[in-house]
1. Given a value of -11000 for helix-only ellipticity at 222 nm (-39500 (n - 2.57) for each DSSP H run of 4 or more, over all residues; to 500), point me to the structure among 1, 2 it was derived from.
2. One of 1, 2 was used to calculate distance in nm of label points 7 Å out along Cα→Cβ at positions 104 and 144, giving 3.7; which?
3. From 1, 2, which structure was relative contact order in percent (Cα under 8 Å, 6 or more apart) = 33 calculated on?
4. Rank structures 1, 2 by FRET efficiency 1/(1 + (r/R0)^6) of positions 72 and 160 (r between Cβ atoms, R0 = 25 Å, to 0.05) and report only the one at the top, that is, the highest.
5. State the single structure among 1, 2 that was used to calculate distance in nm of label points 7 Å out along Cα→Cβ at positions 40 and 96, giving 3.2.
6. Here distance in nm of label points 7 Å out along Cα→Cβ at positions 120 and 168 has been calculated and equals 1.5, so which of 1, 2 was it run on?
7. Out of 1, 2, which one gives -0.27, -0.75, -1.38 for log10 I(q)/I(0) by the Debye sum over Cα atoms at q = 0.08, 0.13, 0.17 Å⁻¹ as computed from the coordinates?
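Every number in this text was worked out from the coordinates using simple rules, so none of it is lab data. In this text the structure is predicted, and so the values were computed from the model without any measurement. Cβ atoms are built from the backbone, for glycine too; each structure is taken alone.
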Structure 1
Amino acid sequence: MDQASKIQSTVNLLGYDILPNVLTAAEVQDLIHALGRPEGAGIRGVLDIPLVAALAVSSRIMDLVSACIPGTPRAVRTIYFDKSSDTNWSVGWHQDVTLAVKAKEDVPGFGQWSIKDGVPHVQAPANLLEQMVTIRLHLDDCDETNGALRVLMGSHCFGRVTTADMKHLSLECPEYICRVPSGGALLMRPLLLHCSRRSQDNRHRRVLHIEYAGFDLPEPLEWR
């Protein structure tokens, strides 16, 4: 089985896969320099940074995400997270169900609109979210001591779930701590239930989060 087939099989079964050595040490340092230091927990819209834009469409990254989605992948949302002793947080079990779009439009199945950093965001139906994948590029070693992502294995198979369902699945699905080395990547489905705890040490946990889709949104909605 080739790498693409292994990634596809793992992500379809578990909802995630961890890949070491996606970035070199020099590339990690270049990204840290280009992304700078967020004032808060993170920065949205970093695809405007040339180094990030070039990486997002590089054959190396596209080969990884292409294994998980139909169609030609395009980066549709980016966030740079920097969890540290200065900007520390925890987040409970949740799914990533929000898309960044150009403008608010009334389309069946889309709702609960919000504005984040001046950009319209909308919650999408499960059948579209199931066709997407996120790659989280880690710029620091990440484990349970500095706020590693925790996932419920296989929980992406249940579609969009309610808060009550999340509590039930947290008892039924095995929990896994995503320990990812610097330069490594975590591939995950948006509907995979995940959470993270506060960092317990002084290390950074810097992550470049890029969401991909291989489809156009139903008109008149457009990707941001």
Structure 2
Amino acid sequence: MKILAVETCTDACSAAILDGEECRELFELAPRRHTALILPMVDSLLSQAGLVAKGIDAVAFSRGPGAFTGVRIGTAVAQGIALGADIPLIPISTLAALALRASNRCEAEYVSAALDARMGQVYVGLFRRRGNAVTGVCAERVGAPGRILDGPLAEWVAIGSGWDCHGKAMTAATPGRLVRHLVNEHPHAADVARLGAVSFDATGGVPVEEAVPVYLRDLVVGPR
């Protein structure tokens, strides 16, 4: 199985190719440069792997939540590649990709992944490790950092810019549950690819017209 993945939903920009157990990734922390970087990253990875887009089984992409412009860029790029190569798409939650990264780093069963949503809010999700993937314990949501955390009474690891920016309020709202906070971590296309492989094996992906971004709120707050 060969999965191409793109991730552009935060200040980070990355692309990856998962070929069996081997994963190649290009990653750069580059605010507002996603449009210039993502396609050259994809082309470079395909060249390194000796592949063309039509040799890929599916394209996984980080479908949000995240920065509105970044979510749109990644979705459009993935749709364009998939349409041109006539291959399916695999939408993956940005928060789930973060959660998988934390779970792999800490061998954690539960992970709270949160992204700064500006306007004093966070995008947040709680996930549980399931084999090689993570599944949502409760619905992803957006809201004030001290008021939207819920889930089982379990200890968890925290990751993402939401925790970096609003960790004090979020920790106060869930006393005794946070056991570790991974600071300054960003979503990676490699984790999108790994989750994409699990999803593709189960569902076969979706056609281009069904691969849509997820914003969690409708109010666009401007470029990031």
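1. For helix-only ellipticity at 222 nm (-39500 (n - 2.57) for each DSSP H run of 4 or more, over all residues; to 500), the value -11000 is produced by structure 2.
2. Working: 1: 4.4; 2: 3.7.
Among 1, 2, the structure yielding 3.7 for distance in nm of label points 7 Å out along Cα→Cβ at positions 104 and 144 is 2.
3. Numbers: 1: 33; 2: 25.
Going through each structure in turn, the value belongs to 1.
4. Details: 1: 0.50; 2: 0.80.
Structure 2 gives the largest value of FRET efficiency 1/(1 + (r/R0)^6) of positions 72 and 160 (r between Cβ atoms, R0 = 25 Å, to 0.05) among 1, 2.
5. Numbers: 1: 1.9; 2: 3.2.
It was calculated from structure 2.
6. Structure of origin is 2.
7. On the way: 1: -0.27, -0.75, -1.38; 2: -0.26, -0.68, -1.14.
Answer by label: 1.
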